[in-house]
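Q: What follows are several structures.
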Structure P
Amino acid sequence: MFELNRWRNGDRRAPHKPLLLLMALGAWQNERILTWSIVKQELGSLIAQFSTSDKNSAVYPFIRLQADGYWQVDGFKNHKGDARVSELNSANPVAHLSEAILHELKQKPNSFKHAVEGLLEEFPTGLHSEILDCVQISLHRNREETQRKKTRAPDFRRVVLNAYSYQCAICGYGGRMDGNTAGIEAAHIKWHAFDGPDMINNGMAMCSLHHKLFDLGTFGLTDAMTVIPSSRANGPGLEALLFQYEHQEICLPRNPDDLPSEEYIAWHRREVYKP
């Protein structure tokens, strides 16, 4: 769907436009309005986190993406060259996917998934789930399902990671790269596919590895929030990664209102955990 005019210099990366389009697709799926002030903050953070560019400003893709025909900035549609940041700050225009792209998304049900997957090819597969979390995209629901199942915490990832002090609830890992989290994810306890909500009580901060092990049922949690490894788990490295935490209480949020729900923990133990 998207054939972007990207800056190229040998094998140097320029992921600014793909990140902005992913952000725009997430906004469309969630019926979220994007203003310049929102894009400036959130896209700047995405560029800093998923690129090595020293140009973290969102102003370049925000205006230049219009030339590709996929993006429109209200009031700046025919703007030549780059807009000044002060000009955008003053106008704070609304931006969105172009009418042509919106028409295709509405007419072709599979186009959304194909567009997202195509844009994700700019990044290694190990980052895909984290990027999708950041831009609030769910590939398991269409737009109508997303709207029917809107939850109380649309900013699920940020809220969950903040509650757990940006550290893995299992091992305490909290690595950062230039101030951004590195390898820390917001894990759903009860899965989206089975109506698990985007609520803080259905979330836990985990490092990428423990998140994967949790989703595979390699370990579960008791109602007392202690770790129970699967009896089927074996192999080098598991003593340090998992077995040493057996019967230990996980790192929990300070706020009692943020604690994992026993209902969702029980669901995971029943439906995912492999005793």
Structure Q
Amino acid sequence: MAKTIGFIADSAADIPQEVAQKHNITIVPLCSTVDDVTYRAGVDVTNEEYYDILANSKEFPTTSQPTAEQYTEIYKEMLEKFDSVICVTIASAASGTNSVANIAAKEFVENGADITVVDSAQLSFGIGVPVVDAVKLYADGKSKEEIIQYLETVTRRDIPYFLLDDLTQLKKGGRIKASKAAIANLLDIKPILRVSEGLTEAFDKVRGSKKSVLKLIEIMEEKGDNLSDKDVYVIHARGGEKLDLLVKLIEERIAPKSVTTLTVGPTISTHSGVGVVGVYFQHKV
């Protein structure tokens, strides 16, 4: 008889609650602290509520990883239901979550439990979409080894691209000089970021919102793998007109199998700020 497998992800994967429930994925919440109040993503606050909190914050918010005790309790519960566990975490380069998940798993594994912790090397939908697809592979009868191989392959191949409304939040977090942020905002320069080896890096910069959206379309056309037969995901935090234009252009120029629009959670929006828009799609090999 094939082993039963339970799946764990953390809230940085931005898997909507209803999707996680449908596919029986356990979500471990990361925390965000704003003006000395701590919120567990998806537990204490919705994405929309958090955008309001973020917009009105006086001090720069911070994010924190789950505890080893949280993972220990979740592993205990999962191993009572499943023969094996696959736990996929936010990139180890971006958070200590992966380390904590491994520390908590160590004692179980030493006592014969079958737990595998996968470092996604990704953020947001770069984690979430592969995890949901991995559950579908399990339902189709794929082995644990095949599923882990899939996760490690796709999370390195398919990366999200993000368009920031401005550099204000990056400036607050000390990730860019205030003078650079002021000049960029004055000149209406829109940075396009991507996730590389678990860290967010500048990929390009374009002047003006419309041109920046067009640049995202060009990236999809250049790097996408036959997207007319694939699902495409649009990620945003109150993307406004940019979001509407992006979806319209994807439907017109890319014409994928489907376009799914969902919001980013507190972990990503804390650092990007409200107004971020992004795309996730299958890349050419």
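Q: Of the structures labelled P, Q, which one yields -10500 when helix-only ellipticity at 222 nm (-39500 (n - 2.57) for each DSSP H run of 4 or more, over all residues; to 500) is computed from its coordinates?
A: P
Q: A follow-up question, please. Ranked on mean projected area of the Cα convex hull in nm², which label among P, Q comes first with the largest value?
A: Once mean projected area of the Cα convex hull in nm² is worked out for each structure, P has the highest.
Q: Assign the value 15, calculated as relative contact order in percent (Cα under 8 Å, 6 or more apart), to the correct structure from P, Q.
A: Of the options listed, only P reproduces it.
Q: Identify the structure, out of P, Q, from whose coordinates mean count of other Cβ atoms within 10 Å over residues 33-40 was calculated to give 14.0.
A: Derived from Q, not from the others.
Quick note: the coordinates plus some simple rules give every number you see, no bench work behind them. Every value quoted in this text rests on a predicted model; they were computed, and no experiment measured them. Cβ atoms are built from the backbone, for glycine too; each structure is taken alone.
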